Structure P
């Protein structure tokens, strides 16, 4: 009940999006009050190119799933302007004092960015609420399970049903993830390397009702052979990554 009230309050504070110009992602990335640790990630993540490809617009209602420390949530909040708002979700299983403090600080700098936590296997979202939804480097975690990190076994189709229903008809879904070689069981691959076969991503999203709307090569790295754990120091921050754009059909 508390979680539903927090989401409802955040959405009630969000102004309605109107037809608008592209979001000013360049200015948002260059904002002088972004923390140094976030800026240090820009070269590897190329947020301006990614969000321009995604089609983020001024005034959008955006949702950032698996937000982590709020890296993309803060950039989107600045880019969409005061007429738009961002709701960020972090699995309660991942939330710690550091991420809680980072997300709280973002809300202080960017009041149009709100966040909430819920168990990874119990995400609830309002229907037809968002113009733009993104998952950065974490869709594969819907196939992950870890007793050590208290992360439960998720149901990818159920998760995507919830996400699909939260997107407005005609809305955009942006997915970024680490590339795996094809042929291995998805859960086995994710548990070993935290990578996922792009064909699995596309099939999962299309099965959930999303329509594939293009891809960007801005984060591709042909030097990555897709065999190393993404946290391996030799490849961390520079893995070969897909950037897929999907849409919820307008009708």
Structure Q
């Protein structure tokens, strides 16, 4: 059965984008007349996703307003967004991993063809969407893979050959495997300071069947720094013109 559900992690404030995010969460910055979140929701809907859960935090009422105007979109408030990293947001949404689902970072702008590639890919229980480039920086979520099998994922890897774009697909036993690992990690003394992709790394190191889906050449943009906003606006301007 094709995935028809997505969880978007949009709790963060986006301090690195101040002053754009002084009064609104990062997911609501304007990109060519629509917010980043609205671009995400439109792309997901065009790709056949009909059930969307947005994990909110900073200025949650603003996201609630957008969700209320869209059928099949709901929000889940993370009250720990200001003290916990994104593992906490996934933990808050752990009961939503009740069937095949996508997990999308709230700052990752994705095209419809990219989503369709991920949804059509024949992968195992857990799949990480990756891209390749000539050089990687310290902030990239680096991936080490062998063929399409994920071996390691993390920003501090010394050996790597791709980067995660912030989009994952869970099928079959994958949602439960992931949610259970997240629940275990939130019991760690430093669990609130962990990224959710550490849960993927832990599963991979334990031998879980985790695959990668390359979307090299497809259009996407992470929005994390001021220069990323300019790139995202240039991209969405083309999309808005239908080119």
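Just so it is clear, none of the values below were taken in a lab; they were calculated from the coordinates. None of the values given here were measured: they were computed from a predicted structure. Cβ atoms are built from the backbone, for glycine too; each structure is taken alone.
Could you figure out which one of P, Q the value 2.6 for distance in nm of label points 7 Å out along Cα→Cβ at positions 38 and 214 was computed from?
Numbers: P: 2.6; Q: 3.6.
Answer by label: P.
Comparing P, Q, where is relative contact order in percent (Cα under 8 Å, 6 or more apart) highest?
Values: P: 18; Q: 24.
Once relative contact order in percent (Cα under 8 Å, 6 or more apart) is worked out for each structure, Q has the highest.
Comparing structures P, Q by mean count of other Cβ atoms within 10 Å over residues 70-77, which one has the largest value? Mind dumping the intermediate values first?
Values: P: 27.8; Q: 15.4.
By mean count of other Cβ atoms within 10 Å over residues 70-77, the leading structure of P, Q is P.
Once distance in nm of label points 7 Å out along Cα→Cβ at positions 110 and 222 is calculated for all of P, Q, which comes out largest?
Numbers: P: 3.4; Q: 1.5.
Between P, Q, the highest calculated value is found for P.
For which of the structures P, Q does the calculation of distance in nm of label points 7 Å out along Cα→Cβ at positions 46 and 198 return 3.6?
On the way: P: 1.2; Q: 3.6.
Answer for the origin of the read-out: Q.
For the read-out distance in nm of label points 7 Å out along Cα→Cβ at positions 150 and 174, a value of 3.2 was computed from one structure; give its label from P, Q. List each step's numbers first, then the result.
Numbers: P: 3.2; Q: 0.9.
Of the structures listed, the value fits P.
Given structures P, Q, which gives the highest value for mean count of other Cβ atoms within 10 Å over residues 30-37? Intermediate values should be presented prior to the final figure.
On the way: P: 11.8; Q: 18.4.
Biggest value here belongs to Q.
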